[in-house]
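Below, each structure is written out as structure tokens.
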Structure 1
Amino acid sequence: MNGADDESRDFRELAEVRLSSRMIYEGRILSLRKDEIRLPDGRTRTREVVEHRRAVVILAENSGGEILMVNQFRYPAGEVVLELPAGIVERGEDCAAAAERELREETGWKPGKITKISEFYTSPGFCDEVLEMYYAADLSWDKLPEDEDEFIVSRFLSREDARKLAETGRIRDAKSLFGVYWWLHRNLTINRNDLPE
């Protein structure tokens, strides 16, 4: 079967069916549950699932063609991570509005234009988190108060610096690598003003 045939297939025969579910932990941004499932061949197995609130990530570009990144200590990783600004979508909040809010809180920059690039699972093997990525442009300074438990240093990077940091492993955050490589590729093929409104 070739790739074109695969695109029209729905692969329902691969689905796993939940038989039972037990919540183990419920937190502010994530929960953990343990499910018993039936495999396509009829056998049963256990799946541990992290339920995570929807989140946004923002690739903000200034008029000089540089992107905005932040340095932030990430406790689970045990190190300061260089990444694109990102954050949780509040309940009932529009994702584009959340992207603008997070950018202003974390960096102080407000986008005049914000466009959805993509949405993707962060780690679908154990987590249901979906991230929406936005491209932000026409930046102006308009800071919102930051979260009281976040300590962030932001900086703009040129295309060359971003490329080097990605290629040498200095950018190790998956969402940020995706965004940086999207941005680098896009800048090779189209003008940044050609994005849809």
Structure 2
Amino acid sequence: MSVVDKAVETQLKNIQARTGKTLDQLGEILHKSGFKKHSELRDFAKRELGLGHGDANTLVHVCFKSDGASAAAAKGASTDDVLAEIYSGPKAALRPIHEAFMAEIGKFGEFEIAPKKGYLSLRRKKQFAMIGPGTKTRVDIGINMKGVAGTDRLVELAPGGMCQYKVALTGAREVDKELIGWVRQAFDAAG
């Protein structure tokens, strides 16, 4: 079992302990909610079960097998197949930005790439970054780190989300020392 699998297993145990319900019971509650969209289910879990954003998000993905890895496995697709789908059509032109970023952070050491719908989660013991198209013309890098003042480029996000900061990239040249420094800080703290 990978470090990430262990982390998710621990997260699920904590969710069950906090709610006093088994994973099957929680899944039943979500299925009976009547909601179909991931965001609606996540918000329902936050509101009705008192879960934080990350716990609610994970719970919905697990109960509905809706994360990118589960979806890929169900289709017999690889991570590369999921990545090709993320950067298809009008977003295909963004792939060089993704490749430049991944080449730089690949120098850090080992980490896991977890495909999701529309982005990749980058993890050690916990998620340190996310990468995916924000629009048809922009790649967003979400960064999990603390104690850094936001800037015009390093945009602070609202508390309770999946990342504390976001950096928008429109070209591969924007994968620079400053960005890689921030991501390195998050990588080191995640492991």
Structure 3
Amino acid sequence: MNTGQMMLVIGAFAMLSILALSFNSTMFGSLKLGLEMEATLNALSIGQSMMDEILAKDFDQKTTGGAKAFNYSDVTVPASLGSDGGEAISYTDSSYTLSGTFHDFASKSKFNDVDDYHLYKRKVKDPRLGYFFVYDTVKYCSEYTPANDTTSATFYKKIVVVVTHPNLPTLNDTAHTTVPIILKDIAIYRRYF
């Protein structure tokens, strides 16, 4: 082989290397985007399920079992929001199967009103992506400006559900801080119904 042919072979290998790197970079970017999309959809689904579970409960501990509240003083004071004595879950709640028996999230059977979910933590396992972590807060909010929290009781409780996972999209390519999925809703007590 002469020098000209050797140069052509080296050039061909260089072009092949560049093409392979470009292909790998494209495939990695596509895989990363696919995982981010799957994690986002799963996080939204998990967050919405959590929100549905919370909103299905009674508004307040003092309005369970058909009891009525007509004044703000008839509902739980803001400092006492959270699970009550026998309802307390002091660990990160998770469903599991033990000896062939499925055990659902403890909150589904222990909690009976919306504010029991204040500062509640849950770990949800996904078969493909691993664990998602859910954090809930419940606070009273203003009836006229629900975005504003209040330090006194009202007939409006703002629920915030935050879902985190390592595969959620990041703020930018250099920071590895993922953006959590945040869902908000309001539980309203209709005192005259």
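Taken together, the values in this text are just the output of simple stated rules run on the coordinates, not laboratory data. Just so we're clear, the structure is a prediction, and the values are computed from it rather than from any experiment.
Listing for the model above:
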quantity	calculated
Structure from which 1.05 was derived, Cα Rg over 2.2 N^0.38 Å, options 1, 2, 3	2
Source structure (of 1, 2, 3) for helix-only ellipticity at 222 nm (-39500 (n - 2.57) for each DSSP H run of 4 or more, over all residues; to 500), computed value -11000	3
